[in-house]
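Below you'll find a set of structures to go through.
What follows is calculated from the coordinates using simple rules that are stated; it is not laboratory data. Remember, it's a predicted structure, so these values are computed and weren't measured experimentally. Cβ atoms are built from the backbone, for glycine too; each structure is taken alone.
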Structure I
Amino acid sequence: MGTQAIRDFDLWEKHAPGMPEGETVKIHYYPAAEKRGDGCAVIFAGGAYAFRTAFEDDGYARFLNDAGLDAFVVDYRVAPAKFPYPLLDARRAVRFVRANAEAFGLDPHKIAVMGSSAGGHLAALVSTYRPKIDGEGEDELDRVDPTPDLQILCYPVIDLCPPYTHGGSADNLLGEGHSEELAASLTPSRIADEKTPRAFIWHTSSDPSVNVMNSYGYAAKLRELNIPLEMHIYPLGGHGLGLADEGDRAIPHVADWSARLVEFLKLSEYLKKF
């Protein structure tokens, strides 16, 4: 199927809050060449909140396009930018897609967020964090609901508090020496509520960087809240595998996750079943 020409948009017309005049945050629209549904995914790549990994944004977007789903990749801010800016960007991205859903031929109530590692934390955070944050409320777009309708989490960082946190992600997002109270307030497994959207989660039990207990803990919280979820834990494989189908990241058994996701998207009516 493939991808049509990629289009770039500014999330703020003049400048993003916290950035110099004239500087803003980009979102990249990847339209599927043969759309098979009216849902979409907004993608946040991993990189410990220090950088964004290309095969976890462009790679995922093209995979979803091949399945017939539109995708958006967000150049959310990373270190030295700290909280709340990555979350501000993520919320703005969901708002932008929802506000322009008709123009993109999408259902405004079928917006998924997708993220790997620290990007998984950001996807889970935009799904669970409710308070208003600095920089919001400056224009009409900020009145749009920023909560997605579905979350897709790939080997996600969830805990910003010990014992299972990924220290680099926590320090890059919150700053070294951050308080445990702040970390707890930004840990999705602690702040999830009944408004949290359904989830698809996958992880490897042998992940040496982000402990699989991040995924188990979040899944347990969602079950407690009666939030529908599907989770796949694979027995072997390192961290940062992406689609698990290229080079030293190729693990056929783990690569099965992408086929499972397509079926989940059909079940959730983001993709047609035929």
Structure II
Amino acid sequence: MKLTVLLAGLAAVALTTVAHADGLPDLGGKAITVVTENAYPPLQFVDPKSGQPIGWEYDAMAEIAKRLNLKVTYQTSSWDAMIPAVSQGQYDIGMEGITIRDDRKEKVDFSDPYMHSEMLMLVRADESRFTDAKSFAANPKLLVAAQPGTTPFYTAVYDVLDGNEANPRVKLFETFGAGLQALKAGDVDLVLSDSTAAKGYVAANPGVYKIVGGPLGAEDFGFIFPKGSHLAAPINAAIAALKADGTFDALTKKWFLDYKMNQ
């Protein structure tokens, strides 16, 4: 699935702009590096059978690379290191179901949105002590997992709890996967996740997790680039084309409706 070729340095190099028949620019086989955490099924995750990273974002990026004539190498990173690393130019693109937010725009550039999602409450399948954010907040014994600096963290603090970012009921984990394992083990009682990942985990783990309550907020996902990246404009053109011709809709059907983790 992965295309290979490492990037030496892109920031100061202008990209070729020869147009394909579909009107998209031809970037001349430019080599780029894309970073992700592989922790948000079905957007990106490691296939439990093959051990290979797969998912909606991998397929989308492969199609973008094909249409723009890019050569892509993938690297992995923890969430908390990803935005700083892309900001510093260590990688050309970050993909991780990253919510487009103004504070993040101070550090990186975003693509146009490629997906719209909502924040949902993910709990163990046998959870009966609370059914929504209000009843969770009312029980001081209940804990929520989050990664620092993420949309789930701020949602937990400001939309579920009392607005205190040091609230001890928010248990911090380096990765989303670690927080999810803590939920499964009973060490925490709630994980907040965008609807795409939450629904993916529920579908992939029948009888293990469920979703309670209603959406806590809406968010748009985008790819991230170092500030001033020449990749942003052609990537945006490709996103528009993939939306227009139904490719993204087909990928959503494949990964959110048809794919089964243990198929």
Given 26 as the derived value for relative contact order in percent (Cα under 8 Å, 6 or more apart), which of the supplied structures I, II does it correspond to?
II
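Given 0.70 as the derived value for FRET efficiency 1/(1 + (r/R0)^6) of positions 50 and 170 (r between Cβ atoms, R0 = 41 Å, to 0.05), which of the supplied structures I, II does it correspond to?
II
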Which entry (I, II) yields the derived value 18.0 for mean count of other Cβ atoms within 10 Å over residues 82-89:
II
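Consider the structures I, II: one of them gives 18.9, 60 for Rg and Dmax of the Cα atoms in Å as calculated from the coordinates. Say which.
II
For structures I, II, which has the highest computed value of distance in nm of label points 7 Å out along Cα→Cβ at positions 42 and 74? It would help to have the intermediate numbers written out before the result.
Values: I: 0.5; II: 1.6.
Answer by largest value of distance in nm of label points 7 Å out along Cα→Cβ at positions 42 and 74: II.
Out of I, II, choose the structure whose coordinates give distance in nm of label points 7 Å out along Cα→Cβ at positions 210 and 242 equal to 3.5 when calculated.
Numbers: I: 1.6; II: 3.5.
Clearly, the read-out refers to II.
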